[in-house]
Structure P
Amino acid sequence: MFDNIYTFYDDAEYIITEFNVNKVIKLLKKRIENGEETAPNYAFLASTYFHKNDNVNALKCALKSKKLDENYFYADYITTLIYIDEGNSCKAEKYLSNLFEKAPQDYYFGYFAAIALYYLKQEPDIAQNYAEKLKLINADTPDYAYMKAQVYFYEQDYKNSLKYSVIALKKGFLNIDFSMLLLILLSAFFTVFKQSNYMNFCESFCTLFLPEEVKYYSRSGIYMYDNPKKALELINKACKINPKPQYLLRKAEIYLLQENINEAIEIYKDILEKDSSYTQCYYMLSCSYRAVEDYKSCLEYANKSILNNINVESAYYMKAACLRKLKKPEKALETMKKMEKEFPFSYNLNYYFSQVYADLQDYKNALIHINKQLLIEKDAMNYGEKTCFLFRLERFDEAIEAANKALEFGENGNTYYWLACCYEAKEEYTKALEYINKSILLGENDCWTFWHKSSIMGALGKNKEAEIAYKKAIELGFAE
């Protein structure tokens, strides 16, 4: 039905592993030198270089294979894997699309590549969809069993991971791969012991067997959140050996965790300057510029991210947030409506709609959307927003009720502020004073808080205290 990955010369079958790559390269080069310049030979040579972590030669051979036979879709598979390994999701998606156009529906290599790609793009729902398709295929080859084992391992179904690893081992025993052995050991281990207790140890142990630069890269990922300084040291070592974009992207991510935003921006821009196909940098640049409050640049890269179909849902939120900061609520509303068409079930959609309508002082629509959000998630933040909108609509008793629900989740200075405003509006000044003081104690110390305290004190006849609070409000920027 389609070319078997193993068979690339007549007198033997190989699974390409870490242990036989040099032998396979020698055999394939000899065939090509003898005039057999075929798409399969170059594609298998590409696969062999890929196993050797030589992506430069792997890509050359894969593209040569495609040039010889555009319809030889195994070359698309290898090219997709190479670009995934390089962290280039844009080009990987292009070749994966080519693969699916040509390959039969039971070509499980394509599904396996798709799983890897969409996890790289941080789109787990799509990856899981392909994982289910891969599991449903009826194939009896060791590579299929091994792919299936890897999918189950990623899903933390270690019993099935162990089962299919052993099946793969039995079917391809003479060509055993070290990574297959490792998967068997880890699956067996986690079947008995809790993963959470030993995961870091196992990850560190696995890196011992990787090439030096890959070892540094992998370990940087292990340390990235708990010890970013150590992670940066490791990724710098990897970049010194091979400053490939994948490693530089990790370095930029670590800089972001350390709040070294300008260094991260410089790396993302440098990657794009050298290879514009790394379009995931657009979204990361948008995030970086937002962190330094450069909303004009943030908006520019959010738009580029949307145009290049990168993190589109998050980029729409980013764009709307930038437009709000730039005092363009009408355009922010247009953005949210576009997003609603593309992502009608986005989790925080109604919350962001409520914020934009509040900017437009359309508190009726703001209330409608925050109520919809509360149907999805009842928490202090959403009840706090509802309190604010009800206050603006002068529905003070309902606002107080919403505030009390917010406080069920814990004390919150902002909620106390709105409670004080409600009681002030109801001319219940003693309660208003109680809540405005609680708000201040919990850190709500802006000019409006002290202005309201001044007003409440005045209503209670405490003119001296009112004057002190008013002066504090002026110091903090209040203007009549």
Structure Q
Amino acid sequence: MLNTSLFDKVLIHKDSNQYIVANTYLHVLNAHPEFLKKYNLSKQVKIWFFVKSRLVSVIGILQSILNKKHYNTQKQNFQSDILFVSHLNNSQQMLRDSDDYFGDLPNQLLQHGKDSSIALINHIKMNNQRTSRVWKDCKVHRFILNSSLDFLSEIKLHFSQRKAKKQLKLILKDLRINKALVKDILHHHLSSETFNTLRIAMQVADIVRKTGAKFIVTTYEGYAWERLVYYYAREANPDIKCFGYQHAAVFKHQHAIKRPLEEKYNPDVILTSGIIAKDIFEKSQIESGKIACLGSYKHRTPNLTTGEAQCCLVVPEGLVSECLILFKLSLGYAKQYPDQQFIWRLHPLLNFDDIRKHGVSLNSLPSNIHLSENSLDDDIQKCDSALYRGSTAIVNAINAGLKPIYYKQSTDELSIDPIYQQKQGKETVQNQNELHLAFNKNIDAKTRQALQDFAQDFYTPLNVNALLNEIVC
């Protein structure tokens, strides 16, 4: 495991500033193998990373010549008390009025007389102006953030970041950090990810000024951009109240989300998606008075499956590498035990063409493996177990009475299990033999109920009053 305390010392150093806090390398999110890869790169990959960062920076400056404004919007001089910061991950979002992270919360606030707007970090390659027009008739106004600032702002940003690099060198020297790690930290100080962190925060601050927002609510997972948003929002409005909404699972080895930095980089209040996460934060370094349970639109009423099908739902995260891990295990088992059915489903961010590109022949699968394009709820109703690693879809599965089977690749692999606190009724396997034993182990009604109770506490019903109580003007 990384020495996270060393990175934290850099962030909270007395000479640190917002440009140093923006360094994404210093924010260790979790122990996921995919995330930890960047801390174990080969020399050749590091060189390519350095070159790529410089190329992306040049492209960003060229794009800024065309960008005459920081963000795209269909309405000018729009005022709102509450600004949400969310994400645009796929084109399907534009067909819905509700948000993929905050659900119907902004509309519920509107019913209580609270105007709000949403700033969307654009993760898809789509024209921002065209995208913003899709929501032009929505009651909750959207702002689509750009991938670069205007030309002058980009130039200022690059000069400021290079100046801060000298300050960072002095901090690293003061902390006596080894040369190899110093080199990695300094490379990431000028990375495209670090620059994007600053761009997001600066655009959001500009929206705070234009809308007169008194409250800001971001998604909260421990990313550097979240910390910078709070900082720059307070620069724009010193009286603004900042909220961080923990919408996803809080993993056992998650770090950045649970450690406070200097006050100006912290949310005033952490809103949780359920009781489970609230309990985790209360046991962390976060002050308990700054934690409130908001709930989640992902909450589902208990709904036990009625069928006794010998079928396992395979639910990987939205990473191709994770799909390949779970599909390989289940494919090997399916060939050996043809009576065991499997449903392979993908995260909404992926499609099966993404899997084919990695050499997986989906046309020659055994007949007991089924590729799903159905909804998660429909797939769950056909199964009696679920094979998973880091996907929170397992919460929906246990809420419906499915047996959870967590795949741990090796004994020394750190857990990425989103329901790691729940021991009863869960099987952990490392190979096909253990998977076979897990399939043949029954769970009784009492254990099934315990799993379902955990799911109910993981996502509690979305409670608009929890936020209204915090935004009393």
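No lab work stands behind these numbers, since they all come straight from the coordinates. In this text, all values refer to a predicted model and were calculated from it rather than measured experimentally. Cβ atoms are built from the backbone, for glycine too; each structure is taken alone.
For which of P, Q does distance in nm of label points 7 Å out along Cα→Cβ at positions 39 and 95, calculated from the coordinates, equal 1.5? Please list the in-between numbers first.
Numbers: P: 1.5; Q: 4.0.
This figure was derived from P.
Given a value of -23500 for helix-only ellipticity at 222 nm (-39500 (n - 2.57) for each DSSP H run of 4 or more, over all residues; to 500), calculated from one of P, Q, which structure does it belong to? That value comes from structure P.
If volume of the Cα convex hull per residue in Å³ comes out at 156 when worked out from the coordinates, which of P, Q was used? Working through the options, I get structure Q. Comparison across structures P, Q (criterion: relative contact order in percent (Cα under 8 Å, 6 or more apart)) gives the highest value for Q. P, Q: which one has FRET efficiency 1/(1 + (r/R0)^6) of positions 279 and 399 (r between Cβ atoms, R0 = 25 Å, to 0.05), as calculated, at 0.05? Source structure for this number: P.
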